[in-house]
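Read through the structures below before going on.
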Structure I
Amino acid sequence: METTSLQHRLTPEERRTFEQTGVLTVENALSPDQVAALTAATDRIHEQALADGQDSHKSYFHPNFIPDDPLFADLVDYPRVLPKVWGILGWNIYLYHAHLIVTPPSGQPRHDKTFGWHQDSGRMNVEMESHPRPRLSLKVAYFLSDTSEEGRGNFWVVPGSHLHDTLDRPAGGHGQPAGATPVLAKPGTAVFFDRRTWHAASPNWSDVTRKVLFYGYGYRWIRTKDDMTVESLWEQSDPIRRQILGDGVNANGYYSPTDADVPLRTWLREHCPEDAA
């Protein structure tokens with residue numbers, strides 16, 4: 001990893017924003033050229049899914065997409081983003097979850113039905129014995145299409161809800177919870193969100209197809225959420241990327257890591273000791 005990545009460390013203001021709202025938006029995280037190349041790679045995958053029978057009007061959810069193109073792997077330890085991830089979670093991290101979503105125009109009229117509001121991680125939210133629930137992981141969403149206007153299949157959030165274990169939904173199944181807001185993001189924007197933040201997908205009522213890449217980072221002792229096959233990338237990856245892709249010395253190293261398990265910590269000790277604690 002180049003030391004130039006340190007200029008993208010989490011700032012005090014960004015930390016306050018994330019701690020208070022559970023969401024952090026970084027505009028222009030990707031260049032226009034990166035957006036174009038990643039969009040082309042995404043389109044190839046979606047076009048193949050359509051050829052295989054995917055409904056052209058339904059949202060397409062594709063997990064384990066990292067091995068599908070080197071461009072996707074290059075975002076695993078992306079220098080403009082990974083420093084902010086370790087700034088929030090620390091250095092004992094890896095990519096436990098990744099999925100690509102393409103949301104075509106639905107062709108349906110607008111409605112006011114309550115969206116599918118949830119916190120990430122399923123049973124974790126039932127079985128963890130604490131309040132508020134622990135963060136444990138976060139996601140970074142890279143927006144490839146223009147969702148800067150509401151109605152384009154936007155990701156909705158309730159800012160600050162990451163500190164609440166429950167969410168009051170409107171009675172009758174119509175309308176959204178108090179404080180709910182759409183995430184408005186231009187192409188190239190990266191949106192970080194705490195897994196506990198109550199969020200929901202929404203229908204795409206526009207004529208713009210929504211395309212987003214989601215990278216989920218968590219502690220190395222958390223199991224993968226997908227049937228990930230990223231081990232195929234280990235041999236061609238540098239040590240830090242290998243860590244982020246889930247490599248390690250042995251099972252105990254996920255709980256009590258040695259330097260060989262977490263080369264990110266070794267690198268931080270040399271270049272940014274305050275983040276290596």
Structure II
Amino acid sequence: MTREQRSFAGQVAIVTGGASGIGRALGTELFHQGVHVVLADVDKDAARATAHRIETTATGTSGEVVGRELDVRDGAAVSALVEEVAAVHGRLDLMFNNAGICVGGPTHEMTRSHWEQTVAVNLNGVINGVLAAYPLMIAQGHGHIVNTASGAGLAPNVLTVAYTATKHAVVGLSTALRPEAATLGVRVSVLCPGAVDTPILDRSGPADLPPMPAGTPTGREFMKKLGVVPANVDRIAVPALRGVARNQAIIVVPRSAKALWYLHRLSPGASERAGRFMIRRMR
């Protein structure tokens with residue numbers, strides 16, 4: 001176990017969207033590093049099943065893990081969970097605002113409900129987590145808030161305009177809060193994963209939203225057409241948490257995801273041309 005990994009031992013963490021994907025991977029690695037982890041997810045049964053699976057397959061010394069139901073769109077519910085965890089354990093060290101959804105397709109075919117749901121989960125869900133955890137961490141004199149954005153929050157991602165808009169907002173929220181929070185003893189980082197193999201790639205969107213038009217590709221189909229191979233989700237947790245331990249402002253995983261970010265920073269025009277190429281390839 002590295003020095004960065006040892007630094008988490010004995011800490012208390014909440015991971016939203018913890019039942020699957022990146023949340024599950026983060027929760028699993030935190031557990032193996034000796035953290036008490038609360039996996040919070042809108043799917044209560046999946047959260048509990050994931051927690052049970054992590055706990056029963058563990059070997060050697062590890063932390064604790066529990067699954068809890070949480071809809072991050074409900075600010076009162078987020079605050080209640082944060083207060084409960086802090087009351088039980090005496091503190092909250094790590095708040096991972098990770099829950100998110102993605103609805104892709106031509107922007108002119110998306111309805112207002114697609115936009116509203118995306119904003120409600122991806123942006124307001126993060127805001128609710130910050131509103132709940134930040135004052136508590138200021139009061140206790142320490143803590144680390146980690147907001148999950150995306151590589152789409154650092155460079156434009158075509159055919160996912162609503163998603164990209166919310167992820168840019170999460171990056172802006174995190175980087176703007178970071179210096180202010182540092183003066184009060186609280187750390188803030190933003191996690192920006194690139195193409196990662198999670199269940200979100202196989203979904204066209206939440207079940208309670210109107211279906212996108214027939215033929216709209218899933219994220220996995222979109223990547224396949226572009227020749228992009230998503231990274232194994234279980235292999236990004238360690239480098240992501242290494243970035244958290246080192247208090248990096250922007251944590252980009254995997255390393256290959258930095259290419260589009262650098263391209264956009266160096267040449268926005270080239271980034272736009274790449275976007276046009278992707279759209280033509282999809283059509």
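Coordinate-derived values only; no laboratory data. Quantities reported herein were computed from a predicted structural model and do not represent experimental measurements. Cβ atoms are built from the backbone, for glycine too; each structure is taken alone.
Going by Rg/Rh (Cα atoms, Kirkwood Rh), for residues 84-219 alone, which of structures I, II comes out largest?
Numbers: I: 0.97; II: 1.04.
Biggest value here belongs to II.
To test your reading of the models, identify which of I, II gives 1.7 for distance in nm of label points 7 Å out along Cα→Cβ at positions 148 and 228 when calculated.
Among I, II, the structure yielding 1.7 for distance in nm of label points 7 Å out along Cα→Cβ at positions 148 and 228 is II.
Determine which structure produced the value 4.4 for distance in nm of label points 7 Å out along Cα→Cβ at positions 36 and 92, calculated from the coordinates; the candidates are I, II.
The value was obtained from structure I.
Determine which structure produced the value 28 for relative contact order in percent (Cα under 8 Å, 6 or more apart), calculated from the coordinates; the candidates are I, II.
I
Of structures I, II, which gives -6000 when helix-only ellipticity at 222 nm (-39500 (n - 2.57) for each DSSP H run of 4 or more, over all residues; to 500) is computed from the coordinates?
Derived from I, not from the others.
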